[in-house]
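Listed after this line are the structures, all set down as structure tokens.
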Structure I
Amino acid sequence: MRAATIVLMCVLAAVLYGIVHDQVTARVCVEYFTVGHPPVFPTADPTLLGLGWGVIATWWVGLVLGLGLAAAARAGGRPPRSVRSLVRPVLTQLAVMAVCAAAAGVAGYLLAEAGAIALVGRLAEEVPAERHSRFLADLWAHSTSYAVGFVGGLVVMVRVWRSRVTPRR
């Protein structure tokens, strides 16, 4: 039961992070969601898009990482970690993701404004030219959140596993 609670905590944390993240990025460039994603929600309202995509795009990440963290915290003969002891590492990971996503979004925007990167193909045609830099800012922020989330999630799992020292006999 405690393992399921760990998984649930991770799913909820991921979804809440996704909603907050998408509330910001939907306001930076709504076209990232209306043009750059499948038309799941028939709206251009940034609040609704941020809520909807915040859930759809993150619940499964929380599930995958939650299963791994539950195993790292509870499996085997080592002393188990409590759910409560995992709150700080999970929140720290989310904070690192947010800082990295913000930095990547700013970098993507500045690189696009400088002409170092550009939107191409169908997206370049469908997104208004004056919104390309903002679209790339969102793209970089989202890509970075996923990358840092997965790598950081693995780091958290390893650290949690290593923290479970087998008692001496």
Structure II
Amino acid sequence: MRRPQTTMLPVPTKFFVTSGKAVSKVSDLNAFDEALQNAGLSEQNLVSVSSVLPVGLPQPRQKDLPMGAITFCVLAQQRGGEGETISAGIAYGFRDDDRGGYVAEGHMHGTKKSLQEVLEWKMGEMAKLRGIKFRRLEYKIEELNIPMDHYGACLAAVVFMT
């Protein structure tokens, strides 16, 4: 007799929000690497996931993660060159019916204020599509004015943990 196969799907048990920014004279990749370090994520193997916060998910303070861990996150990043203003960020909120929540990520050549408007529109559209309301929205956005003769990168992430 053959047993039915059961698949265990991992569900995060907590999350934290982090961000970083950096400049480099060498390359935008090096700026991105330093931004990851500033966000506490440079020693992780990042796996990009979409934008659903499970029901009852607590948000503790940022945790130290083991080197080389497979780390699931919603990641927004923007890279740029000298003289540019760039921003990257996330918005997140829990439904007012306590049935989980959602995350929107965004990035642009532009200011933090402009990106926050875009993220607010994205979250509004997500709520409209689902016929729900958010208790409140939270934002984590980095803006960077890149100096001459430099590259820059900024990022923000929702990091899931089990």
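Tabulated results
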| item | result |
| --- | --- |
| Which of I, II yields 11, 34, 28, 17, 8, 2, 0 [P(r) over Cα pairs in 10 Å bins from 0, in percent, calculated] | I |
| Entry that produces 1.6 once distance in nm of label points 7 Å out along Cα→Cβ at positions 58 and 98 is calculated, selected from I, II | II |
| Structure responsible for 20.4, with mean count of other Cβ atoms within 10 Å over residues 10-17 calculated and labels I, II on offer | I |
| Comparison of I, II - label where FRET efficiency 1/(1 + (r/R0)^6) of positions 130 and 146 (r between Cβ atoms, R0 = 25 Å, to 0.05) is highest | I |
| Distance in nm of label points 7 Å out along Cα→Cβ at positions 90 and 122 - structure with the largest value, from I, II | I |
| Identity of the structure behind 35 (criterion: relative contact order in percent (Cα under 8 Å, 6 or more apart), calculated), options I, II | II |
| Entry that produces -25000 once helix-only ellipticity at 222 nm (-39500 (n - 2.57) for each DSSP H run of 4 or more, over all residues; to 500) is calculated, selected from I, II | I |
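Coordinate-derived values only; no laboratory data. Note that the structure is predicted; figures quoted are calculated from it, not measured. Cβ atoms are built from the backbone, for glycine too; each structure is taken alone.
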